[in-house]
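Take a look at the structures listed below.
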Structure 1
């Protein structure tokens, strides 16, 4: 077995044993691009060896996706297939684990009618709302990972040949996911333990607010709701089994108070949203809501994102990531949120994770609203970290704590 094949198998094993932490008799659903067939077969092999009852794969193809957007009428995008949503729900009810491979060409839908994209994003969000309750409440284990595709690799490394770009992106992914270390599974367990130490410190402080400032103009105060919970690294599903929702992950995160965000924030990395890029954008908040915005690239796409529903104009996640994280130090802009969000402090438009507030996973939508928890059909991360970012936390007793200094942890 070649060194690359050994790493590929280690990666598949890591996704199954740590990412999902598959249990005997548990089904596994994998969402994957067709270019990933070799890797998906390794996931299936490792999953069955670990006791999975079934591995079901939803395949996608960028060429067919593009053809659909170019040729299908609007009514197709207005009506997300019910059978697909029902299928995902059916497996979720059986307690399945879900691995999603995020590897899209960031400019796949460049030049496509933006109304088709916006309509599809909204109809899919509505159709998958019940299924997403299973993942956003950690009822079932889920894990987002990535593999290189030719189109994506060429966007990241445009000056290399296709094969060289794919090889270099594989190397970057292996480093980011700790596959280049002697024992990736143990390395991940140690990493999640380190993140948990930060989580425990922040939860022990019961912070009331965070004040973000940076020389790029960011000056934002984010209030945190009573009973908020910080999380990071691993999560626990409804059966008490630990899993890792994102690989890689460098973040510690919680939710903001829906109506408690005020000031201005500037993005620091491109956002790949629905096959289009949004870049160099600025957001102004008042009482939690985006009241003004602009973008040098993709302004119309950003407007469509904010208009999915009322909740899309509010924040649902506050995430802390050191500027010196391994992904940031790679100096690669991945044009893929899974990686770029783990190179930078970030926020998310839209729905908050109910698990980020005490008892939230058992609350109704109305109860969550009363506790200041944002609800939306969407949840989209965007990056705001800089090398001089300062974050000062204030506790309920008025104590001020410098949580981030010069872009990195200060605790």
Structure 2
């Protein structure tokens, strides 16, 4: 997951009024659909100890559904409250499952759009893994903008000589040069003024050029259908379906080319350009979004109660419960538990996260080998797509635990 590289944040206010207009279309027909109080505002920050992690700044979630365009957003968001810095560790690149998907995505973009020896900009590049792939596979010259970037991490890696990482927030002048492709992956969902942001990107495109514009975001329709509350957290203030995403791009002056559902329906990707293009056939989803949004709160409450009861039952039986994955999903999951202390361990394969503490609850983050000391009876997988990968890791460690995933249970 990449972080939000948007305009530099303004000064925060401690008690902001709820947003009363849709950031994507300006409409005022808003319905409040979900609320959660007192959640960590920075779920991927690295904290050295439990005390510091438990003192993470907190905020509220008030999801609003725009009945005009179908967009969903946190009306209680405080722009600038979440910290995006070198302490923000969001990469999924240590997972073989994700790395395989990432490489296939880069290869497909390169071949479909003839990205060979081209100039590429990525807004919200995270640690630069995708740009490295575009450099390695297409010999492209790549620039990445992200305040959490670590330029030193890519030194000496194949293709890094063509990649420049700029650890700053995105600003309009950074886009005002010729680029053949503008990439923005897992970033738009972190941005409050979505239409304003896209218009800044559109304005920065050099007159007469026709770059590929590629955005990737979480698929909000899946979140609504599955009541996937683990995917509702403070940094994610903007939630798009295919329909609301296409409408936003058109309103910002782009010509959408296609929209795809990817990564087991978790991601939406949109390819667009500027100028004339044949209209794409995107199914109208506003009625379904409205129907699912109206029942989201009660369905989330039922799922949260179910997991709390399952964990409590395990604890009462003397069984140890671990969760696999220490990122944003885990922070959201733990924040919803009435007894987070019943979780014996939080494990993550990312070595940069190991040895740190979970924002909010202070759980120590351990590597997979740390489970050999805990010997959990139940391992709850935060993202079901990694279930088989995790099962293999547990088997190699000699841990015979029940495995349950948040989705599909």
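Values quoted throughout were computed directly from the atomic coordinates according to the rules given, and no laboratory measurement underlies them. Everything numeric here is computed off the predicted structure, so don't read it as measured data. Cβ atoms are built from the backbone, for glycine too; each structure is taken alone.
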For mean count of other Cβ atoms within 10 Å over residues 58-65, find whichever of 1, 2 sits highest and give me its label.
2
With mean projected area of the Cα convex hull in nm², for residues 50-113 alone derived from the coordinates and found to be 5.8, which of 1, 2 does the value describe?
1
When FRET efficiency 1/(1 + (r/R0)^6) of positions 34 and 370 (r between Cβ atoms, R0 = 30 Å, to 0.05) is compared over structures 1, 2, which one is greatest?
2
Working back from 0.10 (FRET efficiency 1/(1 + (r/R0)^6) of positions 90 and 226 (r between Cβ atoms, R0 = 25 Å, to 0.05), computed), options 1, 2, answer is structure 1
Looking just at mean count of other Cβ atoms within 10 Å over residues 74-81, which of the labels 1, 2 belongs to the structure with the highest value?
2
Consider the structures 1, 2: one of them gives 18.1 for mean count of other Cβ atoms within 10 Å over residues 250-257 as calculated from the coordinates. Say which.
2
